[in-house]
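For reference, the structures are reproduced in the following blocks.
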Structure I
Amino acid sequence: MTPVDAGPLFVLFNRSDPDYVLCTAVLPKIIGPLIPTWPCFTKAMYLIGRDLGFPAQNELLAYVVDGLLRIHFQDEQDCARMRALMTTFRDSPMDLADASLVAAAETLGLRRVFTLDRHFYAYRLADGSALEVLP
């Protein structure tokens, strides 16, 4: 399992994106389903709908139905952690989707995330360790 940000989800549907080859090359290295959080999934659905239309949105939803994506839903404790992360990294910046991805990695006991956002190199898990950033 690997938590996935909105950026790679969007890029995987957009063959004309400059990062398409980079993102598709990562997929064979990932064991198990990709795990977007609800904020990341919502952001990806928005971007895909805006730029690629309903057919691509429908396909992304099919990935959830078919188990290729497994959405990680967060509870109140996770939201408290997201709030703390957004406060700590407010100058990075860290938005809700970013915070949800870091919190999900912590909750799931994972250390790597699939994102195109370079500021993930600055983020730290609760134990102070860095995330492994794919690609």
Structure II
Amino acid sequence: MSYIMVVDDDPDLADATATALKADGHEVLIHLDIDKAFESFRNRRPDLMVLDVMFPDNSSGGFDLARKIAAETKDVPILMLTAVNAHFQLDFSAGDIDQEWMPVTDFMEKPVNFEELRKKVVDLIVKKKQQNAKK
């Protein structure tokens, strides 16, 4: 299947996400730190990233990482998976996706519905393959 990187500071959620994705046959790598995730990204680009927003040392670290990745490539779909709305009442949604400010492909809120997550991951990977086939 596909190689997916999960970046979240919550090890329990990251493990649960990885378990759900591995059940579909994906290879999953977990990173709990955005700097290590970016280093890993540069060493081996995933087919898709599942990325949290808030990290202990940077409450918008996921946005920062998404921007760094977007500066290197537009070929890796990023699924933003976050509880930022519950913590800050900011009302972020997929409608806020912007290639400069929030350069992600799709957006999901925590708590996670794993069936929905698995479906979104498949949809994003299929879209990526279709786009690559057109090139």
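Where a number appears in this text, it was derived from the coordinates with a stated rule and is not lab data. Bear in mind that the values here come from a model prediction, so they are computed numbers and not experimental data. Cβ atoms are built from the backbone, for glycine too; each structure is taken alone.
Going by distance in nm of label points 7 Å out along Cα→Cβ at positions 21 and 77, which of structures I, II comes out largest? Display every interim value, and only then the final one.
Numbers: I: 4.5; II: 1.2.
Across I, II, distance in nm of label points 7 Å out along Cα→Cβ at positions 21 and 77 peaks for I.
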Legend entry - Test item: relative contact order in percent (Cα under 8 Å, 6 or more apart) calculated as 22, pick one of I, II: II
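With Rg/Rh (Cα atoms, Kirkwood Rh) coming out at 0.93, pick the structure among I, II it was computed from. Show your work: numbers first, answer last.
Working: I: 0.95; II: 0.93.
Corresponding structure: II.
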